[in-house]
Structure I
Amino acid sequence: MKALISVYNKTGVVDLARALEKAGFGLVSTGGTHELLIKEGLTVQQVSELTGSPEMLDGRVKTLHPVVHGGLLARRDLPEHMAQLTEHGMDTIDVVVVNLYPFEATVAREGVPDQEILENIDIGGPTMLRAAAKNHPAVTVVVDPADYEWVAESIAKGGMSAEERRRLAATAFAHVSFYDSIVALWMRGPEDPFPKEMTVGVRRVAQLRYGENPHQQAALYANAPGTGGVVGAEQLHGKELSYNNILDADAAWRSVNEFTDQAVSIIKHTNSCGLACDDDQAEAFRKALAGDPVSAYGGIVGFNRPVTSEAVEALRKIFFEVIIAPGYEPEALETLQKKRDLRILLVPPTPGGSALGTPLAVRRVSGGLLYQGPDILDEDPASWNVVTERAPTEAEMADLVFAWKAAKHIKSNTIVLVKDRALIGMGAGQPNRITSVHLSARAAGERVSGTVLASDAFFPFADGVELAAESGITAVVQPGGSIRDDEVIAAANKAGIAMVCTGVRHFLH
């Protein structure tokens, strides 16, 4: 019986090798793994001694040999296979312990030359893993160091069961697929975001208690290599995050980081019920809260600056599920941690310099997946077209810019009302736009007069602008492009409303 061990990540491998040797396996290894095991007092044969062939091409060729793959792939239940091994002086290899060159870590680093990345594409490792996993009825394949301990225990108790070997084989195939997906993503680059065939490399980071509802199972996965945003956040305090917490926290983080100025967002059901910018963080929170103080209860609060003690003082009497921010002042964190049920998330800087480009957005549909690029666009308000007789005032224009960014992160059909760079009312997710205008005005209540309006898509009829005018709205930003634009603009002119068209739509379905 032989066990072939060849690992880049050597964590825990010595203990597993000792368990294999104690169970009667002859150990075979390569390079640095061989040196480590010898140093630890184990008896280990070099792969080159087993194959009779030296390592070649700077180590590119060492395990790619019939002696290795014959020993892995021979079916023990077929006498002709075993006879061929004997004829060629080969032995079976019954355990393979392999993990792969660090392609993921290499490609995530900034400025790595292509040749160094290429040298970190493992060939022999995946080949051995696939061969061993294919022949799992007879061969045990181990790729994850987290499995070393229980594998060693099973071998010590008399050997692996068929079910255990199959489970390990599935892990090996999934890992190779994951590895290859990252390589393929780097190879095709950002110029080819939608290839004919696509695999996506993700790694599970949390098993969740349940999904949107208690009867649904759920887990959280991270993009590879590396990740930022909510998935990469460190939880500093509070209960385990739920599926819905994660969705809402992501919405808060995305919406608040739409702004370069200091901003605070309050989210309910992935929509902003409060959003504001202000140089004073506590005031930004108070303005956001005023957008809809009733809906804010039990919501998610997002900050795009480290949270101050003054902001915590402003929010501490209100129940929130989650706070997410890029940092916390020590006193602010200490005060927040007194809230037993509050989940506190710290989002690290997003890794930069990756050669893999910007991840695609993905949605599940029946029978498949929809992929698209992220809704990221460098928009210059100076290029917007004033289509009405009256142009927006300077203050109105500042609010229109804020409103346009806010609308991008609220479910379509979206209407938002803004005053002094704060969300005053919004209508979201409605099947027609005039209902969203009505809901946003109703939410704004007495504060509706003097607000500006943003619509994520064009007005198909003049009725939306007419209702806005009746409500006291003074300026509108919208994409334009309706066949009835002339009617819509005429309604704005009649009411003395200033209107600008962006030429861009921001649906969020």
Structure II
Amino acid sequence: MSHFLRPLLLLALLSPIVGIASPDLIRKSLVRIQTVSQDPDYTTPWNTGVIGQGIGAGFVIAGDRILTNAHVVSNARMIWITREGDPNRYAAKIKFIAHDSDLAILQPLNLDFFKSMRPLEFNGIPEIESTVMVYGYPIGGDRASVTRGIVSRVDFQDYSHSGADSHLVIQIDAAINPGNSGGPVVQDGAVVGVAFQGYSGDVAQNTGYMIPTSVIKRFLKDIEDGHYDHYVDLALTWFPLYNPAARHALGLPDDGQGVTVSTVFGGGSSAGIVKPGDVILAIDGHAVASDGSVQIDGSDVELAEVIERKFKGEKATLKIIRDGKPLKLVVPLTEPFPFNLFANAYDVKPRYVLFGGLLFQPLDQNFVNDTPLKNSRTRYYFDHFLEDNLYKERPEIVILSNVLSDPVNAYADEFRQAMVDTINGQKIKTLDDVAAAFASPAETYVIEFVGASRPLVLEAKAVAAARSRILSRYGVGSESNLKP
């Protein structure tokens, strides 16, 4: 997240505009959301984690639904909602959640909540320099507030909730504070976006971002079948083709069209179809400019926006130049793998295996967020997991994350954060392999680590004798969790 505040809450609606809502009617659609959450503890994964509270906003949309940001209700154990002018609290549950686009749908347990509530309508992307109004509950207030802002930019940027996804955003010059989370951004009585993240004050003043209606509509379209399938991706990187000399070397005219593919990630949609060095001239008939932009709905946006509007199972048609010859490629779009390794995960429990006081865990972004990687080899492996196709060798990076000190493991400290290579000769590719290896009867367990000069050896009888005292000394309730 770096300089971003925790993302803010969101809500929207898909039906066509049938009327303009007055400020009083807009307030009648607003929902104050209060959560009790429990964040997992990756350093002691058998513990339940820290309990906290949060405040966000939401609003009613068509179909008796409440739209909000995913980050407002992530890891929530209890969700309370209230409406303007009503002091009563109503329990709610998550109906759908999309961490990649920071959106969620809530449903009250008591549908009487919607009595006298008015769903808001959508409009399109507002014009640059036009005025918008941001509704929400900044800094946890009990009453809704309204802030005026000016639309300053439409851009393609990171969504800090997942930390691994980028989508279209709209920048406004109104401060976005915690509690504005999920508040509708309104223009002429219709929703044009939802406030969701902003910069901290030491980076930029009065700068906030809202999720545009194009992203919201895609989310609502995706869940129409009762299931959220996530975004799809070409799973490649590109660089611009400004330089006339570079264009000449590729046999391209100096017409300002096309970008060059630099990386194609294995396991992604484009693997085996697109190649590094290919020049992309168009996607689904949208000409690609040399800076990587395309024209959609009258605006210049990043070429990825063409794919952003597609769904799992659909295809993208690319017009390219390869080795000086024009080609047409058809790319089936699937959920990208293994990009999820680098996304913040929510509503999941840490996976681990504890054996002889040795704690084994798979590396993911949640673990790295909680525990700095000090082992340089492991750090390199994690950072280059995609770039160097390391996931093909092992789908998970399993490490010895911690040592619960005991005589049975007295000489294991030097292996902290080292990657497990084999156990009793069995190759370790996933955490399940670790559990299976220790479940196999043996007199000794020989653990080999990647790059280590010697193995770590445990005697089975000593491990069995130490089991109860280790569990008691460190308050361990369960020795493993293999399912998230």
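Throughout, read-outs are computed from the coordinates displayed, never taken from laboratory work. Just so it is clear, the model here is predicted, and its values are computed rather than measured. Cβ atoms are built from the backbone, for glycine too; each structure is taken alone.
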Worksheet item: Suppose you compute helix-only ellipticity at 222 nm (-39500 (n - 2.57) for each DSSP H run of 4 or more, over all residues; to 500) for every structure in I, II: which one lands on -3500?
Response: II
Fill in: Cα Rg over 2.2 N^0.38 Å - highest-scoring structure of I, II
I
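If Cα extents along the principal axes in Å, for residues 180-403 alone comes out at 55, 49, 34 when worked out from the coordinates, which of I, II was used? Working shown, then result.
On the way: I: 55, 49, 34; II: 65, 52, 43.
This figure was derived from I.
Of the structures labelled I, II, one was used to calculate distance in nm of label points 7 Å out along Cα→Cβ at positions 436 and 468, giving 3.2. Name it. Before the final figure, lay out each step's value.
Details: I: 1.1; II: 3.2.
That value comes from structure II.
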Worksheet item: From I, II, which structure was relative contact order in percent (Cα under 8 Å, 6 or more apart) = 13 calculated on?
Response: II
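Identify which of structures I, II gives the largest calculated value of FRET efficiency 1/(1 + (r/R0)^6) of positions 44 and 156 (r between Cβ atoms, R0 = 25 Å, to 0.05).
Ranking I, II on FRET efficiency 1/(1 + (r/R0)^6) of positions 44 and 156 (r between Cβ atoms, R0 = 25 Å, to 0.05), first place is I.
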